[in-house]
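Q: I've put the structures underneath this note.
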Structure 1
């Protein structure tokens with residue numbers, strides 16, 4: 001009897017020990033993770049801009065003389081304008097340019113404009129050098145001993161050129177500007193010198209009026225090259241207006257030209273199974289990814305995640321850090337959210353690349369592992385993020401398309417693509433992922 005009781009006690013102890021060991025083995029590491037999605041690129045002022053300095057048919061930069069032209073082409077988004085500046089060489093600091101609003105590149109219906117736009121061009125005084133009689137002054141480019149000579153102008157404001165010597169020719173007697181729309185977003189400008197050897201009458205005779213190399217810029221606000229009634233901003237206009245040298249202003253334009261990257265509110269999911277948001281190589285499931293990728297609306301996809309097998313938790317991130325209301329993410333700002341997870345869980349998210357028709361940033365289908373051999377992950381995980389094409393809308397050039405969120409007339413516009421979800425590869429140029437977005441995870 002005693003033997004049987006001892007055996008029973010030993011058996012019971014074995015069972016409890018076994019249960020305790022099983023409990024230890026089944027305990028998974030867990031933790032809270034703070035996720036931050038930041039835009040690391042800088043904002044750009046202009047979608048397009050540059051220099052024109054080589055006469056049509058020539059091999060090297062030079063001024064244009066009677067009968068010669070400059071030509072340049074560029075892309076422009078709907079609603080934008082064109083400004084440029086080229087020196088009236090027979091002056092101290094006069095230049096031809098549109099007025100403060102620039103030249104409209106699209107009509108009120110969003111159609112690209114073509115035609116002669118010379119009537120929108122004026123002759124301006126940069127206010128950087130005292131004026132002498134046009135065509136005779138010894139501090140004017142054709143006769144000065146060196147660049148940047150001449151006395152300071154007592155009126156240092158940019159203003160319409162004063163006809164102090166009663167000899168300024170009409171704008172249309174010197175310059176002709178034509179605009180040609182090559183496509184919905186592409187334009188060519190031709191600047192022609194239409195002066196003759198007798199266009200400018202001076203106290204010593206008549207002369208032609210050369211035009212200098214210059215710069216152009218596409219913009220949506222007022223003319224960024226100067227402001228009527230204010231002093232030159234010091235970005236390089238003086239170099240063009242006094243010496244026909246566009247290098248400084250061109251460098252400033254280059255620094256401020258490019259794509260301004262924006263991200264939209266997005267959705268996240270903690271999951272245990274692959275492909276909670278999409279399947280690479282397959283069509284969009286119709287659960288809301290299209291609305292997120294085309295219009296920056298994460299609500300439908302977030303609702304659908306409630307029924308997706310393997311999704312542990314999910315939610316929306318839509319309010320930039322430090323902001324009081326939901327909104328898009330602009331350069332230098334970030335979205336943040338926190339999730340709880342245990343070993344074996346993965347994190348996926350999606351946020352729209354706003355300057356597109358249907359592109360979004362997200363990890364691949366497996367997502368980002370939140371644990372590594374039981375250790376919670378912390379650090380920069382940007383290398384696991386890719387730029388995806390939802391395959392739901394035909395792509396236009398990023399930052400220029402009329403059916404892209406910043407410019408479209410309404411949600412869900414654009415040509416249907418009926419494609420598959422894939423990494424973007426459409427022939428357009430996109431910045432590297434890590435030049436736009438940074439994603440960090442901090443465990444606690």
Structure 2
């Protein structure tokens with residue numbers, strides 16, 4: 001009997017433990033994760049957003065590095081050497097005399113260089129400031145991209161969960177129909193064809209249920225990859241949700257907000273500023289450079305003739321460096337910088353056009369979303385009524401299993417379309433706010449105000 005505790009029982013035992021833990025979580029009232037909580041977790045975990053943070057820090061450190069070229073540079077040099085040798089000279093009797101010469105020659109110097117006029121260093125400093133501002137705008141744009149990816153994953157889990165619940169309900173409904181078809185066949189009221197067709201519909205529905213389970217698992221893992229959190233219940237779209245009016249209401253107002261606040265457009269504009277500063281920095285290659293230089297040095301025993309002597313020298317003055325010819329390198333770098341500037345200008349124009357198209361597309365979907373959701377809700381009610389009529393016709397002998405199967409397929413298809421439209425509406429609403437440059441906290445809070453924490457599916461599955 002203990003053989004059942006080996007490897008073959010590991011997976012079923014694990015499934016039982018997971019089911020028990022899930023029941024306990026439901027009994028204790030598991031907390032439904034809000035979009036705000038998911039966003040905070042994604043900020044801490046998402047690799048792309050964390051990489052953007054490191055990129056911003058790198059750009060910010062470039063500012064003090066460039067400013068250092070405008071500040072005084074002080075250096076201290078010290079050296080010490082021991083000289084060992086000999087000196088030969090004739091004495092008064094015309095005899096060669098050799099004397100050992102051993103001495104130490106320490107030296108030390110302190111030098112100061114301070115720029116008085118250095119246009120290249122000044123241009124580089126201004127460009128580094130522009131690069132820091134551009135990195136800040138890019139980091140903000142990465143934040144909006146993170147919310148976009150997170151919301152897509154979050155809402156996809158909700159949609160996949162609803163599809164899974166609908167598939168489960170469809171399988172349960174078809175299971176009852178198969179049992180009823182078999183009972184009618186035993187009473188002589190049905191045919192084998194009807195029973196076989198109902199069983200085939202059930203088999204197809206079970207296959208779709210497996211596919212829905214797989215889609216839900218993939219969506220859940222994608223959300224887990226972004227947030228780094230384990231499986232947790234999510235808030236849902238309320239069953240009676242009706243979209244609220246947009247604020248502001250006019251498309252022109254949304255376009256104005258996007259042009260003024262869009263992080264992606266601001267990043268492009270800052271990139272143009274960086275390109276312009278690059279042109280100025282390369283033009284500085286033709287400019288002279290003027291520095292203040294000062295030094296103080298102290299040396300002992302510089303040479304044999306100054307043994308046992310100490311020299312202290314102080315100097316201060318200016319140094320002028322005028323570039324005359326660099327082989328055409330400066331002109332080439334200026335033309336290259338001008339080309340980069342022209343490319344940045346075209347990028348801004350392209351970004352503005354794309355931004356206007358995206359804002360208009362999401363605005364139209366949001367504006368028409370209320371009517372579409374209402375129409376699909378009406379389609380669900382109508383298809384549910386048609387399904388009830390098909391069942392009663394079958395019970396009265398006036399209908400067929402094909403009629404019931406078709407009505408049931410239309411009913412569940414209408415429910416799926418309603419769920420899909422709700423998710424697409426929320427995604428377009430969120431993306432419209434992101435394109436308009438609204439604060440990330442406001443965008444996340446707007447979605448959290450719509451979602452509810454009550455358990456269960458957002459759409460009714462019982463006709």
Structure 3
């Protein structure tokens with residue numbers, strides 16, 4: 001029970017009474033009311049994976065893929081994912097090889113991974129950024145151009161299928177072969193092989209020349225997205241021009257990377273105000289069996305909140321499950337916030353847990369030692385995200401984040417993944433996660 005202590009000291013007939021001080025910045029040994037706000041900062045609709053490919057498989061440094069060379073890149077993708085990529089046809093002004101604007105499906109209608117030769121899904125595109133000269137002989141084409149971006153602007157600035165205006169364009173399959181291999185459950189490797197030769201590109205002026213491929217980009221996305229271009233519209237100015245004209249992939253790669261992030265709801269969680277040992281978990285030890293597993297795997301805080309309320313070193317506890325502004329409990333979507341309020345006194349600590357939903361058993365929580373709510377009587381205030389970590393509950397085997405079949409919302413029911421029988425620990429599973437500060441913001445406000 002919380003109470004206010006009235007201290008009465010009698011000395012020489014004088015009465016002294018200790019009283020509360022309402023100044024937030026002044027030493028105050030009494031109980032304060034705190035409100036914690038947990039905000040989901042993840043970007044809705046972000047790409048799942050992206051990258052630049054620039055080094056042929058037989059080379060030790062970036063460069064073009066000459067006849068017989070290949071580029072390779074790998075990523076994780078689940079059912080419903082699509083792949084887009086772009087690589088320059090070097091003997092041109094601004095032509096590039098790519099799938100359709102919406103990408104190519106990585107799984108068929110039956111949920112089976114697409115593998116093998118997929119070259120039939122690749123087309124030769126015109127970026128619409130530079131006037132077309134005869135392929136293989138134009139003065140503003142690599143390797144003949146004096147520098148990057150040297151050609152005249154195209155009067156038709158729209159992205160479109162490349163036109164064979166000089167009657168010498170080779171078939172796509174005579175230049176590039178694209179194959180996909182699948183390492184279950186979710187890893188894919190794509191190989192772009194240059195299959196051209198000295199007779200591939202016929203020109204009226206120079207006889208025949210091979211067709212190098214140039215460094216490019218890839219991106220994994222959902223159905224309906226057009227991450228690289230839209231047919232009939234101008235280049236977006238994000239770097240496709242650099243890829244298509246000069247094989248310069250860095251700018252477009254950076255633009256894609258800025259929009260590549262695990263996008264996930266957060267789930268209802270539980271909190272505790274306590275003294276002594278952390279009542280939720282001990283790093284390096286197995287889950288206590290008090291309900292953290294249900295929070296971390298399925299976003300259900302009921303059992304953990306009940307268990308915390310019964311612990312002798314817990315002064316206040318509870319569940320937070322309703323987003324601010326919502327009328328009922330539910331997940332916390334990007335841009336939304338949970339809030340919970342409690343009272344605490346000097347020497348007490350805060351601990352909480354909320355699930356990163358698109359994972360098997362990962363959760364956000366303060367460090368092992370919790371968060372001190374006072375510093376020499378001054379109440380904690382402001383942004384405390386730096387004290388939050390992403391933890392692995394060690395209760396379920398981790399799958400690739402955002403695509404695993406035993407992760408919500410894809411799992412068939414609660415507690416369906418393979419038991420890990422591990423320990424609670426900071427996440428370190430070989431998969432890539434955004435920085436905590438890019439996924440969540442936690443602030444605390446004393447009253």
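A short reminder: the numbers here are calculations on the coordinates, not readings from a lab. Predicted model, so just to flag it, every value in this text is computed and none were measured. Cβ atoms are built from the backbone, for glycine too; each structure is taken alone.
Q: Hey, helix-only ellipticity at 222 nm (-39500 (n - 2.57) for each DSSP H run of 4 or more, over all residues; to 500) derived from one of 1, 2, 3 reads -2000; which structure?
A: 3
Q: Another one. I have 2.9 for distance in nm of label points 7 Å out along Cα→Cβ at positions 275 and 299, calculated from one of the structures 1, 2, 3. Which structure is it?
A: Source structure for this number: 1.
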